[in-house]
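In the part that follows, the structures are each spelled out as structure tokens.
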Structure I
Amino acid sequence: MKKYFRQIFLLIPLFLLTSCFDILDKVNVKADGSGEYSIILNASKSKTRLASISKMETINGKKVPKKAEIESKINEAARIFKNVPGISNVKTLMDFDNYIIKLSCNFKKIENINTGLEMLKTKNILGKMVPTQIYNQSSDKKTFTRNKINTFKSDYDKLSKADKEVFNDAKYTSVLQFENTIKSQSNSAYQLSPNKKALKLDGNILDFILQKKPIQNNVTFQ
């Protein structure tokens, strides 16, 4: 389970040495189905602690990854994404002063992101349990779907108290932006923007992993 949680964050175990980090998953979809995708890992609220930890070899029995190792994994993920048909303009940002890491790209259709994640899994950049078929869109039916993810409650229950504490203050936010106007959605936990062209869902990351807060949503457009 600890290996799974390390790998779901693109192999950035340094972030898992503190409970205070945020993940922002953002999709911007145009009317023709193309768009932009980005994922941001932000541990700036713990930068003082992480700066101290980064100078250590191990902590609580866990090896502390070095800057070069983190850069290597992020660059490898970017290289793999660049080779996915339909994906272009892949960019990375690695701010080790504030502990912010970002991977972004453009896509021709949202399913290209699913393919990219699947390739990361094939290349062992992501763990086998990480969901990859996350998004689907149908222009004909005027729908966009954020698919359901699995629950890992039984695995979480086996973690030590110290490992569970990693998730106490960890936050996850999903932002879905569209060029088309939203007509309806199936998950009212998502906040609808005043112009009805964006949705936002946020909460403790553990609530999503354990499905206490459902992430799936079926969106229809006018």
Structure II
Amino acid sequence: MAVDKTTILIVEDEPPIIELVTFTLKEAGWNTEAVHTSAEAWNFMQQRTPQLVLLDWMLPDQSGLRLLSRIRSDRQLQGLPVIMLTAKSMEEDKIAGLDNGADDYITKPFSPRELTSRVKALLRRKSPEHAQSLMSAGAVILDPVSCSVMLNEQKIDIGHAEFRLLKFFLAHPERVFSRSQLLDKVWGDHVAIEERTVDVHVLRLRKALKEAESLIKTVRSVGYMLSEK
């Protein structure tokens, strides 16, 4: 189920830094993709949306700040978590980055531990469904790191799509989502799946959850939600 891992896009043109950042993030359990220019980064994001971008301030083709402005003005990408990487420690640069929509800012040289904790904190804040800590409801516990689900402390068999669906529901308890919202949030808008397929996966998820199936509620003519009530 490694496909479900969080993907972090590194936009940086210095090989030693790419190597350090890639190693650090992979050790923490995330997937990484690295590109060297603003144009390559933009092309990558048009194909697939990463969960977070580490963006260098100085890039060969245009500044990271320009790319950041482009991300923030794009409807599909505007909510994307972005951390700026820079050798500049000047206060006005930091302010310029944050004013342009950066979520956080790390000054080189940085320690691997600092990088990991900043990434974790931002992912937790921006997309709870990509957090790395245990998630639970009732007798169900989901572990995002090992991609496993336990019911009453026994591991259960669960398909890849159902795992993603459950993970999303656990991240947003007591909230109703329509089928089209679930398609967008769980499968992404680049995937051509019909809305009724969501019903199939919800049925499979309930079957996998056995006696805990009642956690997944159908909200008539609206969609689905996870609720312990």
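Bear in mind that the values in this text are calculations on the coordinates, not laboratory data. Here the structure is a predicted model, which is why all the values come from computation and not from measurement. Cβ atoms are built from the backbone, for glycine too; each structure is taken alone.
Here distance in nm of label points 7 Å out along Cα→Cβ at positions 74 and 154 has been calculated and equals 4.7, so which of I, II was it run on?
II
If we compute distance in nm of label points 7 Å out along Cα→Cβ at positions 114 and 178 for structures I, II, which one ends up with the highest value?
That would be structure II.
For the read-out relative contact order in percent (Cα under 8 Å, 6 or more apart), a value of 13 was computed from one structure; give its label from I, II. It would help to have the intermediate numbers written out before the result.
Numbers: I: 24; II: 13.
The structure behind it is II.
As an exercise: helix-only ellipticity at 222 nm (-39500 (n - 2.57) for each DSSP H run of 4 or more, over all residues; to 500), calculated from one structure in I, II, equals -7000. Which structure is it?
Considering all the candidates, the number was obtained from I.
Tell me which of I, II gives 56, 34, 26 when you compute Cα extents along the principal axes in Å.
This value belongs to structure II.
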